[in-house]
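Visitor: Each in structure tokens, the structures are laid out below.
Any read-out appearing in this document is the output of simple, stated calculations on the displayed coordinates, not a laboratory observation. Owing to the predicted nature of the structure, the values given are computational and were not obtained by experimental measurement. Cβ atoms are built from the backbone, for glycine too; each structure is taken alone.
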Structure I
Amino acid sequence: MEEDSPKVSIYIPTRNRAELARRAVLSVLDQTYQNLEIFVVNDGSTDNTQAVLECLSQSDDRINLLRNETSSGAPACRNRAIRAASGQYITGLDDDDYFTKCRIEDFVKNRHLLSTGIVGLTTSRLQKVSETRFIRIDSGPTITRDMLFIRNFIGSQVFCRKADLLDAGLFDEKMPAWQDLELFLRLLKKGNVASLDNESYIIDTSHESERISTSKAGAIERAYEIILASGELTKTQGLRLKAQLQAYGCLSEGQVFAVICQLAARGDFIAARSNLVRMARRILPA
């Protein structure tokens, strides 16, 4: 029988973001659920990040510091932390984002869902665009693998069993971009992801620092080609994935419209409509 308060591991990769990383770590320490451990991976920072992290770790022995002398990238940092984690359950946090207080408690309370054909849990998210403005990013109640070809409804983090991440193969460190999406496409072969009805993850885009996972258009295109070349996608899934390139400026308006028409011709009106709305929002004045 599973224990009532299982340990949860949280991984945080960081590089040259001392104060943002401090906020991220403190948001985990401030959780209402306390049986947790934090793995912070300093990815070759050249500022005072290491000193800030060491100061934090001295105040709470649940903080575990890992350090890369030279940068190896966010996927490698996440994998290093996941392998080192001792918790039965695991989730992540980007260093410029933060949790609200009940995030881990809500996941633990709903972990029984992971025995009902659900392989992971997530939530809706709030995007902080300024000190006073937040935008809700809704995930919907259930996320299937097929939905991920339209958009990554999960975001960058999922709560799941550590064993399931290991079975899925962890993050592909050779992927030039879309590492989270590519992992989720493998993970969701075993089941769906359930989204809890709260906004306990704050995506902070209000600061001036470049996000650690920010990728250029060329890297996105290469990631698309790699996933497409896997040979595991249907024609419709490939078209859905190609349509996502419009968000990164990789497709012209004519190319986007051509993909939308192909989706509609194949009877995939949900994806066709979604991408038509996305294109209209991008090209029409607010």
Structure II
Amino acid sequence: MNVGVVGLGYWGSKVIDEYATLRDRDDIDQVIAIDTDPDALASVSCADAAHESVEAALSEVDALHVATSNATHFSIAETALNADVDVLVEKPLTTDSRTAYDLVELASERGRILQTGHIFRFANVVRRVKQEYEEGQFGELNHLSLRWTHELDTYREADVLWDLLPHPLDILNFVTGEWPRDVTGVSTVDADGTRTAAQVGLDYGDFAATVEVSWVDKTRRRTLEIAGSRRSSVIECVEQSITHRDSNGESAVDVTANNTILAEVENFIRAIETGENTFNSAIVGARTVDAIQSVVEELDE
């Protein structure tokens, strides 16, 4: 199996290294680098071949990992699926519901695997939280709070919601199995019309959640806090640590941090080989786009 990675920026350069790991383990045959920037291609040393366009690479790849800007996700994925290539698209799948479900339908029609890069569902710490939730260790959920913040000097995307909100939404769905029934929020827009920060309220019926996303916060955070009737917990999603607080005091949970990018690409290859696409299916990506679009429309009113 040959895998192409299109988009060799900050994230794509990390992704292609993990496919090279799979190649070196003989799990796949070749890694193909794809980027319109010759300098980006030249910076990659682990690729077996390189191309400046997806079209030029399609005859050489069996699967494609899309790590380009959000606006290009639909067209690249559509082109690849129509060429009978399996596709993993980094979050968000697209930036509107119609095109997201168009890709889901196209993948089904062509009999191809389509996944979205919701990487935190592959983190051991988030899987542990899901396990504890399913075992009832938190009791009844009162409230969940997620903060996804950092500072950017320049904005590649036009809206922080499409950039940062997919991860918190997917974590909430992965842990609880639920999607929000109603959304509220406020946001900050700069002089150029770019939404740079937002506070989002999510009503899940039996519990509520708030999500803070920001490109203008000097503190980098990737945190989930859970307030339950039995315990409250603080989860560091990147460092992969959990601290519980209950009537007996505070305790830390032993979690072995894992390589989430490697786990994600391994899952993609396994889905292609087995035809089973239940863990990270495109419908999850499309429903996440649905939810973000609802938040965008609410905040734009």
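Visitor: Given a value of 0.10 for FRET efficiency 1/(1 + (r/R0)^6) of positions 109 and 125 (r between Cβ atoms, R0 = 25 Å, to 0.05), calculated from one of I, II, which structure does it belong to?
Guide: Clearly, the read-out refers to II.
Visitor: Also, I was wondering about something else. Distance in nm of label points 7 Å out along Cα→Cβ at positions 197 and 229 computed as 3.6: which structure among I, II?
Guide: It must be structure II, since only it matches.
Visitor: On mean count of other Cβ atoms within 10 Å over residues 61-68, which of the structures labelled I, II is highest?
Guide: With respect to mean count of other Cβ atoms within 10 Å over residues 61-68, the highest-scoring structure among I, II is II.
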